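Structures incoming, each one as structure tokens.
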Structure P
């Protein structure tokens, strides 16, 4: 989702696009489309973004992870990316949330999120900076024809993100690699007819 958000920002002529991740294969894909890869396992992404923006912060930020966000040590923090964005987006900047947040998560180690689907959000700083936020699921019907036209015209090539093509009977193994974030498994295309 984050890589496709970065591609979309480039298609909309963003002057500078930064992608925060810690997986080398995904950071390399970000760089392939002209985004600046930011490895959050090496240093604070907030510090790295502020350094790249001369302390101003990004004009816009997009939360693409959702409630399963976790730190570099693998510990889940449902509020991590939201609060990082509050700190790294400029005063009066905008935050879009396309990552999935559900009303409750029975598996979360965060008691607040597990019980009520709530996160400890840095609302004070968000308010102080005058940031705005939009959330929700993508309104696919509003964009699908326009996006298809960009692909047909050769302006958008989303296939760059596909790492594997597999026959349908290998779907469980492909999903397992993708879910484990194994190196090189970004997106898998499944072929129902068995050809891969």
Structure Q
């Protein structure tokens, strides 16, 4: 499996959202949910409408068991993500049943889109905004970690959120290079 990179440019992230929104809200939500939660694509694609919508409305937390680790997790959803879920459900999934996949395939089946299709959606959007680095579905998770780090979130917290065994693994995972670490030291000059 090839290593993919996080998307490190906010302008390109916004451009990708715009491109995906023009195709379907489903595709935009797939991207937004991934970069705002750090969930693996297998967990995102496994979501059902009942995971995000109750009789009271759109949930503000996802309660799930990770496919890879089998660990139970509760993941908060920010307001922007909740609003997008609401809009998506109202416009593209208004007649959906609670037990249906959130990211329903458009091929007439009652199944979620495939990992490959999710990869194709994300890659096409990334290429169209000029991203040349290797991008894949895991780029969403890495982008979450990268921007959490850039916002000053403690590395130990990011490590815990991504369920990594070491901070070194987390730094490598989110694309922090030796050159970037050297630059911090060289600029310090106390």
Structure R
């Protein structure tokens, strides 16, 4: 199998990033590709690029967004370990920082000085995020000194903000309509 991909550590996760033009458009075919590439039917993912942990078996498919004001769309995939399946309903902020850096490095978003803003939409959830990528000197950096809790090695600084995060799953900031509520158990 030969499919172009880029391995990025975002925060405390590792994520393989794929350009949408290089992978199948159908979800079933894409899932088959990821299960095969990660070796996801094996609990140690020995015959694939997966790391046999939830933080090292992630992927995202990135492409230009048709949505006004959004630079890139990405489909996040949490690849199962030993299950031969992929979970498609969530998001990962760690991988989103990698998506922002990838979008700048691949020329999907033009560099705008020392900090480059990337507006991203997670197509799984509809969440819109902003990444602020360190492009000091007007260039993409491949190495950096920024660390986050849980990591020892540095990386390129990418700030992340979720736009309008309230109610992403339930549709409401307060799902029951009340700020505080006693629930009998």
With mean count of other Cβ atoms within 10 Å over residues 140-147 coming out at 13.1, pick the structure among P, Q, R it was computed from. R
Note: helix-only ellipticity at 222 nm (-39500 (n - 2.57) for each DSSP H run of 4 or more, over all residues; to 500) at -4000, derived from one of structures P, Q, R, originates from structure R
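Kindly point out which one of P, Q, R the value 2.5 was derived from, the read-out being distance in nm of label points 7 Å out along Cα→Cβ at positions 84 and 156. List each step's numbers first, then the result.
Numbers: P: 2.5; Q: 3.1; R: 3.8.
Here the read-out was taken from P.
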Assign the value 30, 19, 15, calculated as semi-axes √(5λ) of the Cα gyration tensor in Å, to the correct structure from P, Q, R. Q
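From P, Q, R, which structure was Cα extents along the principal axes in Å, for residues 52-91 alone = 33, 20, 16 calculated on?
Going through each structure in turn, the value belongs to Q.
Just so you know, all these numbers are worked out from the coordinates, no wet-lab data involved. What you see is a predicted model, and the numbers here were worked out from it, not measured in a lab. Cβ atoms are built from the backbone, for glycine too; each structure is taken alone.
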